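What follows is calculated from the coordinates using simple rules that are stated; it is not laboratory data. No experiment lies behind these values; they were computed from the predicted model shown. Cβ atoms are built from the backbone, for glycine too; each structure is taken alone.
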Structure P
């Protein structure tokens, strides 16, 4: 039998993994030794008055996965996250964190949450903030001191440990917010828009922090509105809209199942597109959005030629033409629509 033992230690940066190499054509993980998945959601429903926030959400995470949770404003992301962390009580359905309901002490100890809003004490120093949040999580003594030191190093704030938090930059506060939410070394972490409003350097540092969490086998639910961020960081993506998970899978699987092809042709016209040209473009399968023309391409050379002939036939000019791989943003807009959600 072959199995591996993951031990989540009390400090942030060190999560040693030991593997016992016993010969034989066996799976690395024997199901008899596997713990329940980090997160199981089954047919979760929640309404606020007459507004349906969750309408039968179901999903499951394997250990060590980064699951991107995407959706328009008001789609149900926040309600789902708050249900997982125990801030919202669902009307029906089931939710388990490592096999336990959200309010169970074991679930609380194994779960971390970093909200989008900065949840820090501005008049305290980073070290004092981490001490406070560590005490909230039941840490004390040498264990707490070690967790604080490691958290400061992990977040790149060791040299600012004694400065008042209110004097830190926005990116530093974001990183401290993450450190405060992970001071107790959770095995499941919910990250809500962790890079909102930060500069490119701080964003890259946050990406490095997330990569280190993944390397320690921490499971993450990652909500974001930045599609390129989800493509870069997430193993799998779930798209939620109107309280339901409407699609889930890897980036490539979502592109194939939603768009059917993996390339798009984009043309930017140099002037408003006349009705006659619009009709020709739509006849060959293109979508016209203002000055932009988009076409899903399964035969790019022929389809590009058809588009350019349509422009030439109407004496219309092309400002730019691009052939590129289909993006997660195109999948998202195709599934949820282009109308504004305020």
Structure Q
């Protein structure tokens, strides 16, 4: 007769260890806990951090990187990478700005032309989607490694932006155009509203549609996805097109925010976007892992970090070093986590 007070080996094996349970909880919600701790620490370091104006400013500033990161998340989940998104921001910004100049401008890009806002909006998104289509074609059709393919377009697209404007900024933009980056609906800035809408759309796309399921399937095991009947080449192209579309939209927002289309806009944004995705839990070492919520929190972490370092008057050089260390640390943790799971 078994002793009711004694736990057998089989029963013990069925019960999750406390350490394993904590590890599982941290794996799912750790990024949110880290963000909460960062907010508390930031508020202690600077009383100005929790002011409404400052908090809105943090989210407004990270909205552009957040838009790019939403697209980059899907690319990384599928097992790829996109280094061209920062250049896409610059090209989309100047193309959109050139179509949004005031008719009474002293030196309009297209003399005498005054177009409705929908034209530069569609132009920016289409330009981003076009570059995404090129990236997807290079990756899916030629089998060039995504790193090399997007590094090539990173350089070419930046050159195209310079060529389009002859290296000069485009200013004197219409009020409707500038409203996208500088205006607000109620007390909420338009860039934040755009980020929220696109985050919801992207979450639904990745988590609730066949497209999203295929993205994760391709990232998890591309060969198995191909054998199961998924047209991996086609969906890779769609992934990059969507990422390019979001980068193009980000270019419109940032140019509207500063009231000028500059070919140098977006330099380094691709690294911040990749960092936001990786910090938010999107895995570079194992495909098929990543969430929109995690990416948004990752972008917020970068925004909070930048803000508190600014409030503490930390040198911009040190800020770059600190952010670089955080990115490397996030990748190391990601590799250790997935290596330990094997």
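Kindly point out which one of P, Q the value -24000 was derived from, the read-out being helix-only ellipticity at 222 nm (-39500 (n - 2.57) for each DSSP H run of 4 or more, over all residues; to 500).
Details: P: -10000; Q: -24000.
Source structure for this number: Q.
Assign the value 19, calculated as relative contact order in percent (Cα under 8 Å, 6 or more apart), to the correct structure from P, Q. Walk me through the numbers before you get to the answer.
Details: P: 19; Q: 31.
Answer by label: P.
Where is Kirkwood radius over Cα pairs in Å, for residues 57-128 alone largest, in which of P, Q? It would help to have the intermediate numbers written out before the result.
Details: P: 14.4; Q: 14.0.
Largest value of Kirkwood radius over Cα pairs in Å, for residues 57-128 alone: P.
Using the calculated result 21.4 for Kirkwood radius over Cα pairs in Å, pick out the matching structure from P, Q.
Values: P: 22.7; Q: 21.4.
Of the options listed, only Q reproduces it.
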Value 31.5, calculated as mean count of other Cβ atoms within 10 Å over residues 89-96, assigned to which of P, Q:
Q
Of the structures P, Q, the one that 18.2 was derived from, the read-out being mean count of other Cβ atoms within 10 Å over residues 177-184
Q
